[in-house]
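Participant: Each structure below appears as structure tokens.
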Structure 1
Amino acid sequence: MSGLVVERDGNIAILALNRPAALNALDTATRLAVCSALERLAADREVAAVVLTGTGERAFCAGQDVRESEALGRDDGPRWMDSWNRYFTAVSSFPKPLVHAVNGVAAGAGFETALMGDVRVAVPHARFIMAEIDIGLPAIVGGFLLKTQLGLSRATEMVLSGRAMPAEEARHAGIVHDIVAPADLLAHAKARAHALAAKPPIALALTLRQFREQFRRGLGEAEAAASVYQSEAIATGEPQQAMARFLARKRGGSEGPPGPSHIRIKEHRMGKFIKLAQDGGVAVVTLNRPEVMNAWHSAMRVEITEEMRKLNADPAVKAIVMTGAGDRAFSAGQDLNETQKFDAKRAAEWIEEWRRMYGMIRALDKPLIAALNGVAAGSAFQVALLADVRVGHSGVRMGQPEINSGIASTLGPWLMREMIGLSRTIELTLSGRMMDAAECHAIGLIHKLVPKDQVMAAALDMARDLAAKPPVAMRLDKRRFREVTEAGFNDALDSGIRIQKESYASGEPQRVMEKFLAERGKRKSA
């Protein structure tokens, strides 16, 4: 049986991945068949658009055929990635409209294939999963595709967790355009393809070419990085072992995900401004200045930076949870009693302190989960965004209110732009508006909302799940996200030095903070 079926409907070609017993997984032969078909159809003047779908009702494509990749030798990474890069190039460079009819699960490379379509229609039971980490492989191409289309926040969480995104969530996030009944899926996809094929052909071709060229630049870089990262992972033997475990579970029946656990924190240790505890392989860092809503100053930043360095080096620690003491705040951010006294020179030194702390958080090889127990404002909002996953409750508020204290922002806007786009970033930065938890969840800044008394338990459950992922793949995925954002991170901080020196030289931040602190003192004494 051919792994690919090609049919025609007028000037539309329909490609169906045809390995339903393997959930339409892509073995080498099927990938090469897709490449050859797309190359032929690109040159066929009678074909104006293509629909790609899967056979059966269970899966669009389950990604790489795990049985095939389990047999990879430790030196096979470069050759294996060459065949994948040819496939990704064929799909992403196709010069005509691609409509992907997602008839079920799209996992791993199947999800990546779906993201390379121009229009995606899906059935209600479709699920989208960046599943590579569970078989020990870093999702370098998938991370690029998700970051490009969903932003850094959702991309990081989906790549590191390997969780399934339901069709309705995918539609809300914008990566599914239509959801239709299974019986109507192919007809709807073909109607979409015919509508695109009817557009003025020169304008359509030139517009597609512009998109393809822009997209290929980033994807080409991701493909090159994937060859290096995948080869590094395969050389350790971790993916082969993870795939063997995956297949053994599949043959023996899955035990299912673990149920909710109870908090079992042990081994408390007190720092001066933070508390540390351990729950098995999960370290818990608690910001501990509740009398000032866990706001931080220079000494606290130094302590956090050093403890993060120690935790990253500790082989017994597999994941980290950060939270705040009390129930009012994760952290109110910068302690204004400190910055109100700055001059221009001290303001520049202040930014370098942030570079060291933020840089250490970004350098973590282990997953970091923010357990948001209350307000996360200003630099605390930024620290929360530097975490890989954020769990909160309905009373959480987050935002970038520095402008209200006379402080110009650079790193916060850069982080927000990476995660939620330029339009929201500008409005939030200039207004200093705080978002409630529902808004943060809707735009992907909080990944999971739970009742207030369950935040820590949910964060620990998430940490344990991430701690159980193959560690090489986790380290490489995190390294790649850091690598692709490093230039922007440093540019934001370099700009911050220039801007804060200018700002503090004017005296405005000091005046605004002095007024704010005086008014706050009056409210407290009233």
Structure 2
Amino acid sequence: MKTAAAVALLAGVEAQHVGTITKENNPALSVGTCDESGCQSQQLSVTIDSNWRWTHLRGETVNCYTGNTWNQTACPDPETCWKNCEIEGADKEYTSTYGVKASGDKLQLDFVTQGPYSKNVGSRTYLLDSSKEKYEMFKLKNREFTFDVDVSNLPCGLNGALYFVQMDADGGKTKHPKNEAGAKYGTGYCDAQCPHDLKWINGVANVDKWVGQKTDPNAGLGKYGSCCTELDMWEANSISQAYTMHSCATDGQVQCEGIDCGDNAGAITPEAHRFEGVCDKNGCDFAPNRLGDKTFFGPGSNFQVDTTKPMTVVTQFVTDNGEDDGKVNEVRRFYVQDGKKIETPQVTLQGNKHDSITKDFCQDWVDTTKDGTNFLQKGAFDAVDKALEEGVVLVMSLWDDHFANMLWLDSIYPTDSTDPTNYRGSCSKSSGVAKDIETKEASSHVIFSKIRTGKIGTTTGSGPSPTPTPTPTPSGSSCCSWDGKYCGKTTDYCAANEAQCEDCKGNWCTDCMPPFTTAAPSLLV
């Protein structure tokens, strides 16, 4: 008995501790699970990332971290820091300090919130399961993921992001005994950028070689990063948007250092190693503006998707055999606004038609941009498939960009480029400066709502989308055609059956001639 007590005490000393000043009260958020009979609501909750939480001396109110620097007395090194410091819970602070407002099935993230002690900028939140001790894990092979979003109050320079990352379900609590806090307190973050600005990684303070960012009074960069596969469902403001697959040559969350982090030249390394790390930093992205369609997404009725109004975003993870045990080989997207289904525009790359993210699209896209994107080399769809089979964590965030002013999302980037594939949106190349928008656009916010998952074709009510169950390309004379004479060269989805052919704006032909020579028409306006 005495021995067990002594061991327990030692374990407590060696943990990323949780404070007792404020009891954690995670805001409730309803999400839906859908099938052919409809959608059932379940009350879950959200938590804010540990990076945002008050970090202070154990049992005291003295800060261990202030502004963008660590308390050198409490945290001269990582081991001393995790013995001395703890992160605090949050209750009313979710609203009053962090600007995180949950109500029913709606989550609003405010950009700048003036709290009682400091000014908070942006937030990163995660969806917890019903136990509030683990993250809700989404296993989405042969499934679709749907949410509503309002970006009407997101100007140039902001990113209201919703995405999945391959974090541990318990926030790393089991793998890393020094992490006492776990998922409930927002620990264990990782993404394909291998971020160095995390104050805690694997339960230990990231104080080694920590440098405060010159342009951000609240953030710094440490020696280590935290990497994992990242599936960006939505990176957007009112001007531009993209969905992107990032692969990593790792399984789940890993701590990185040195070249493995794949950093740009800067505070961490004087030399650029962006394409040498374990993760694909650029990602295979489907961004209408970059792909040449400047009338698809933006503010006003002259755009197909009008960002002055809320919209529904549907993403489908299609498997190669149309079954749960197949391999994910395609990520499809469509939108619903004002009751109308809006398809992703079809584009031509390297002479081939594409309207979704596939291996062929990713190859044609990098062959077009020649930007070094290494999604295919770092794991490609094998990494995506594995993440979706094991389960991924939902992240909802709002942030500004102190490094590149978000120009990579909504302007021309690099700014001196004349390559049309570097047109990312209509924002000025001088826009997005963090210190400016944190003052002038402080009241900005994003609203995510009606999050639901289900079998493909079940999350949008009566379902403007048919179930995409790919079957082998038709042989003989039955096929999808666009000229009524020859079978069309198209995707497996469009070629599968009559209903899906019509959904692709083709005509099912029973007497057309091979070979498949006529491509589907472009949907670009």
Structure 3
Amino acid sequence: MKTFLITIAGFLILHGTAVGQPGFSKWFDFGLAANFHNIVLKEDTLFIAGTAKDPATSQWGALFVKMDTNGVIADYRLHLDSLGGQFAFDQGYPFLSTSDGGFLLVGKVFNRESYFLYKLHANGEVGFFKEYTEPPEVRIILPEQILEVKDGYLVFSKKQIENFRLDIYITKIDYQGNIVWENDYGAYNIDETVGSIWQEDDNTIVLGASKATDQHVNFPAPLKCGSSWIFAIDSLGAPKWEWQSAPCEGNIVRGLHRTGDGGWIYATRDFQAFNAANWGAAPTFVKRDSLFNLLWERRVADSYWDSNEMLGLAPTPDGNWVGAGRWVMPEPYNSMLPGDFFTPGCLYKINEQGDSLWSRCDTVSGLEHRTLFHRYGGIVVLPSGSIIGAGGFKEEIIGVGDKSWAWVTKVDGQGCLQAPCGPVSAQEELPSEAGRCRVYPNPAREEVNFERPRKYAGAAALIMVSDATGQSVWQHQLGSQDLKAAWQAQNQPAGVYFYRIVYADGATYGGKVILKQ
């Protein structure tokens, strides 16, 4: 293991838009390529874990970044494997602020059959590095969550066993990184995966997970999509209780929290199957009472796609909830399109009753090449109510390949990068629709027309309209040869509405429509 403290002025490449308060959007390559996968807030400082490619060795290392809440990097460290290995992390990989003031970071060694644990001091220097080799009968172990307990840490992983099925695998590790005990959870011939954890007390840890089933559900086409699984263990790993949803009533449980009324709130996925070859999922918030009876659920995306998901859920100071995720746009549900066709990083805020407050989906523009696969790995909520997300995206460079960028965004409690703004379900500062689509009349009373020039025919486009709360009120799919669509708005109340037009090439245009009485 090697560590580099890199002088920021010499190697850090920073780009940004909308840097004025209350928010910003900034991206970094740390000299070559990078990605952020999780974030921690301590007092008024952000600590971000990620990966970066070292220009000298071309190794992917573990990146530790210290940043203020205005997006200014104070310093960072890049830790490399001394054996020449490549460190690998996925979005949301475990990163924990520990009780001794330091941090714990878990990841994979890409070219060795092992996973590792970094214990870092408060300044990012290495306390210890432990590598755990996967036994021969195990195909892969992927760490998903970490929890500090009274005398060490619990690492929650998914483990692929010899029959290619997935089990939940929990390891108890002491403060020196030694394994104290390890347990598997789940049936041999059924896939189970952990998505989140909630600690009730010293002897009750609740896991939000998924469990596969053999039962098909008609949507109307039949689909076998598993179920949500929530269960508790004690401090020694022994099961205490469990609950499982009906098949296809969600699957992986993300961001599990106990609410003040004794119930549960979490994010999962709502499934639909449109025909034998086309199925998809929409990110969904769910609230249940203490006995797991459903109180409400809120679907938060306008599309169903197999890669749609929420990645986390956090409470806000005003008593509401904010989630981060990604969902593919545009529709329709075309299985021939790549899964990262158009994936912005999305934030969604709801109140305790499940009502939508606002949503926004952001991408990065201004680079020389097209950007794609935007996603958040983690979010934090500031005492002011502002939300900061850390993640990454790719820049598609034809003939060279995709370049990875680390990405941080900040919005205020109303979902705004810059004040004033309307809470919208759209990319911030979308380009003008001029040249790609004409919207008229505007203001309007009964009908709003969306018309594109004939030269832009040949590509599908999705038109979406939302009200001032971010609630979708109308959407229409333009076929490849369609030039015009009309929104019949006579039943909508007067006010300001926001539209977004997403083309098949990922280009996004938007603006406002005013309805009058």
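Participant: Please state which of the structures 1, 2, 3 yields 0.20 when FRET efficiency 1/(1 + (r/R0)^6) of positions 40 and 152 (r between Cβ atoms, R0 = 30 Å, to 0.05) is computed from it.
Facilitator: Details: 1: 0.20; 2: 0.50; 3: 0.95.
The correct label is 1.
Participant: Taking 10 as the value of relative contact order in percent (Cα under 8 Å, 6 or more apart) derived from one of the structures shown (1, 2, 3), identify that structure.
Facilitator: Here the read-out was taken from 3.
Participant: Hey, helix-only ellipticity at 222 nm (-39500 (n - 2.57) for each DSSP H run of 4 or more, over all residues; to 500) derived from one of 1, 2, 3 reads -17000; which structure? Write down the numbers at each step before the final one.
Facilitator: Values: 1: -17000; 2: -3000; 3: 0.
Among 1, 2, 3, the structure yielding -17000 for helix-only ellipticity at 222 nm (-39500 (n - 2.57) for each DSSP H run of 4 or more, over all residues; to 500) is 1.
Participant: Which of 1, 2, 3 yields 0.20 for FRET efficiency 1/(1 + (r/R0)^6) of positions 240 and 408 (r between Cβ atoms, R0 = 41 Å, to 0.05), as computed?
Facilitator: Numbers: 1: 0.20; 2: 1.00; 3: 0.60.
It traces back to 1.
Every read-out reported here was derived from the displayed coordinates using simple, explicitly stated rules and does not represent laboratory data. Every value quoted in this text rests on a predicted model; they were computed, and no experiment measured them. Cβ atoms are built from the backbone, for glycine too; each structure is taken alone.
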